[in-house]
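In structure tokens below, several structures.
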Structure P
Amino acid sequence: MPYIAKERRSDLDPHISEVISVLHKLGWNEGDMNYTISRLVGAAFEQEPRYHTIARVTGVLKNVADEFYRRIAGPYEDQAVEKNGDVGEFGRITTKLGDAIVAQRARNG
């Protein structure tokens, strides 16, 4: 989870802001972002070359992707559905799922 204590953020933020500035200057190219993240996770493994580090790094990367999707991409896509309309099948499925959830809640009180 990215919601670390403010004291820890103050140690990291100046360095992260510098990296953000450089990536912005370079145009937020996917390759540059991938390279930057790869360097970070590579350094973690180089410092502690064990399976535990692989598991930790892959878990963190998955959690970052999940949280980004939950907080940013999901709402962005919801706005696109509102603006452009849903995909037919998805709309029907989510309506059925919503109806099933309401029915289940009614049964469970």
Structure Q
Amino acid sequence: MSEQELPPWLREQLTRLQQLQQNLQAIMMQKQQLEAESIEIEKATEELKKSEENEAVYKSVGPLLIKTKKDETLKELDEKKDLANTRLVVLGKQALIRIRTHNYIYNW
């Protein structure tokens, strides 16, 4: 039976299922990128905490390295980490909703 021979309601469900799968795949890719970013932030924070208080600290701003204060940079890294974690929670919830919808359609 080809897709043309399927009843319209079934073709619609199939299209919706494919869209959900694509959407879920995009969410999972974003989640992986955020997890990698979070790990990178953790490593940077660990290394920065190992440095001496009076040691020069530089951060990348576009193509430049700018001298900055250790405590300011630690604060910025903590804020980035918090934001990444919040976004990870949101993406996790979105993925769960898509999975539940997918299962509902698939089991229907």
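Of structures P, Q, which gives -0.54, -0.72, -0.80, -1.21 when log10 I(q)/I(0) by the Debye sum over Cα atoms at q = 0.10, 0.12, 0.13, 0.20 Å⁻¹ is computed from the coordinates? Considering all the candidates, the number was obtained from P.
Between structures P, Q, the greatest calculated value of distance in nm of label points 7 Å out along Cα→Cβ at positions 17 and 49 is seen in Q.
Cα Rg over 2.2 N^0.38 Å, for residues 25-80 alone computed as 1.41: which structure among P, Q? Corresponding structure: P.
Quick check: 2.5 is what I get for distance in nm of label points 7 Å out along Cα→Cβ at positions 9 and 41, calculated from one of P, Q. Which structure matches? Label of the source structure: P.
Read-outs: derived from the displayed coordinates by stated rules, not from any lab. Note that the coordinates shown come from a computational prediction; the quantities given were computed from them, not determined experimentally. Cβ atoms are built from the backbone, for glycine too; each structure is taken alone.
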